[in-house]
Structure I
């Protein structure tokens, strides 16, 4: 009897606590509404879920939700509010806002998102490296060490390696260029860019282009899967994910183990005054020694960062570019005419050649406008601010989305048309509305590397081949952590007559 009374009392207490918690949560959501509802936004789907059902429907339909953000931006911008449960996020689509928050070191990356990159499935992933660290002083110290290795003046000396690696792809493609075979170009580009970052960055010979079944490329692919699932709540704890989670964990460990061996071996070679390749790792280690900062864990964080970001985004940019060129033969013809004029049938492309390929630069920039692989960056407001006459409260998550601004009519005329001419130097463009490598002090350290790589690969590709997409090609986009073509890029290739007749003269 006494036991049942006690249990009943405990049950009533539990119910009271749950009800009190529910009421408190309701008041908290209401307070968030009151705090932010002066900012324009679409009507919420519900009090508790906010805009989440609309966002999930958009993702299910389009494999991403950024086109929804474009519509919201056109209707409610330049600052758009959306709610997910009790969380309020502001989409900043204002050049004034982009300039204020991205160009200043005053606003840190959003801790809710970037702290989640410290580890992946319980294993240290990006740690305190350049991308994930929230401490500006720590970031600045690392960036100072690494910047010289990514300067144009240093990368120019590595142009021969870019050429050599790209030439391996051309040889593979020549074998398949019979006009009939279906060639999975995007897959080959992903393998190529992994080989390039390995060789140019760390002196490693992966040869993934010739064999992608080895452990390292598989590990990189598993990390891509892991990154895409970081947004799934409790992904690593779901029993049915146990096998894939274990593979992801082992993949991260393999990358860090490889990085550790690579760094230790290079340090030893430098110390013994043995031959060392003039790659990015050598330059970073020398700079670190000069600064008296040789934190091996940070080095490993950035090793993983460079390997993943250094191949994934480049491969996706190249894939989107080829996809658009294939459906715009007039743009391809103009680009091939420029390449023929400047490069001819040469096999090796010099940095001077790259500088003269103006139209190719325009094509690549236009590809990044429509299809930026790194689609957005987030910041956290430490204090209240007025942007475009709208009060932005302190302690707010802000999203800056180059994909959305690049597809808005107010910033780019006919934004859905692929038009490289809009990037001619004599064409006016609004400032702070195009930032595929982010902007300001925390912009991408590898942007010069990425664009040099893209220009070498694309110049060789259009120099050598005519190509057509194999139908069906939906031209849809998949958000898998970075943006990529949903259907891949599958082509039929033929060698161009000019090159096939004269390729013996290329050297």
Structure II
């Protein structure tokens, strides 16, 4: 047999093997369908892809997939099957389910978190507090981190919160002529970046004044990469190669920044300098207590806190400004409270925050409609019946605060922005509101974030009149977290008699 004959036979053999592999894969998908098709859900878009075409189409059009999931829940019930090729995700929209799975430590996070532990082949969040699936290891890390989020330490951050918020209002004052449009999301993102860098890692980024700083773009890029991981075909798409390289480069940039920051702090410790009890110090203490902890493990938590402390807080602030701009009567009520409690004071005190009750309600209602981290998931390791539906073992379960926050059965007129839902005497639906998750894996930084958010919002209300520029869509953009699509473009004016010496 000649060379060409061998090549021909090799090609035929490869083709036969490919066909056999494809048929085996189809058989496996059929097995998955038989295993899960008793669970309610919409018809699949295709045998092989399941519901992926619908999900990918919505991603391409910058639509929120959770809105479609909400429609499916209303049609098919609180336990919903979502197919993606050979995998199945079960969405649980049930207060009892939320209570069972989020409040108990026995249910670990599911394999989704491995996609952002390492993203496109580059270590991203690794085994940090968000992505660590080993409960015992996570719990050890959490105990070490707790002192950086104690009440005493957080009270000591009020000076930095005030200082950075003052830098924001001073920067905004330069454009507060009632004419020039200001992108509030961009400004608030730079503010929260400066805050988390300073109070967590002792870094002075000054991104509010530095338009060339690479950090905002780096964070936005890696967050967009998180969205792309939802599509298993992204890494095989030639048109996505430039994006993937960009994501990889920016992950490396953030981790290099963390390495430089850690090296500087370790040198300061060796030199006997006074060290703050901040997040970076606690990361290093964790390394001392854990055998085998290396630099990559330290960088996991650096990147986790650096991104989480910036992105979600900026988004919440932006949505709050957007809704206050759309609801003048709520804006007036919040401003009256700020004037009564804060008056013309330049710096807020810790005790002032607890007195701003209505502003707290505004911020909670913002998170009901716009939970910046809308979902979490858990792994079900044994068969269980949930809401009368049998769920097989080894199934990932999703719990979604965005969906539950927009359902009539939990909140009357759910699309109406109404802070009175969170007044002290208002009835609250149990286990339907969890923008920071619930239970032992709830967000360690939620008190920190709400303190910062309240200081910033109080100063904005104290200093400025603001109105939304016409023509904005008020739509939501999913970049791994939820943010306002149009950036909340406002016109600002100095408030008369605000007591700050400005008009």
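We did not get these values from a lab; they are worked out from the coordinates using the rules stated. Only a predicted model underlies this, so the values are computations on that prediction, with no experimental measurement involved. Cβ atoms are built from the backbone, for glycine too; each structure is taken alone.
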If Cα extents along the principal axes in Å, for residues 180-219 alone is calculated from each of I, II, which structure is the one that comes out at 37, 19, 13?
I
If distance in nm of label points 7 Å out along Cα→Cβ at positions 92 and 476 is calculated for I, II, the one returning 2.1 is structure II
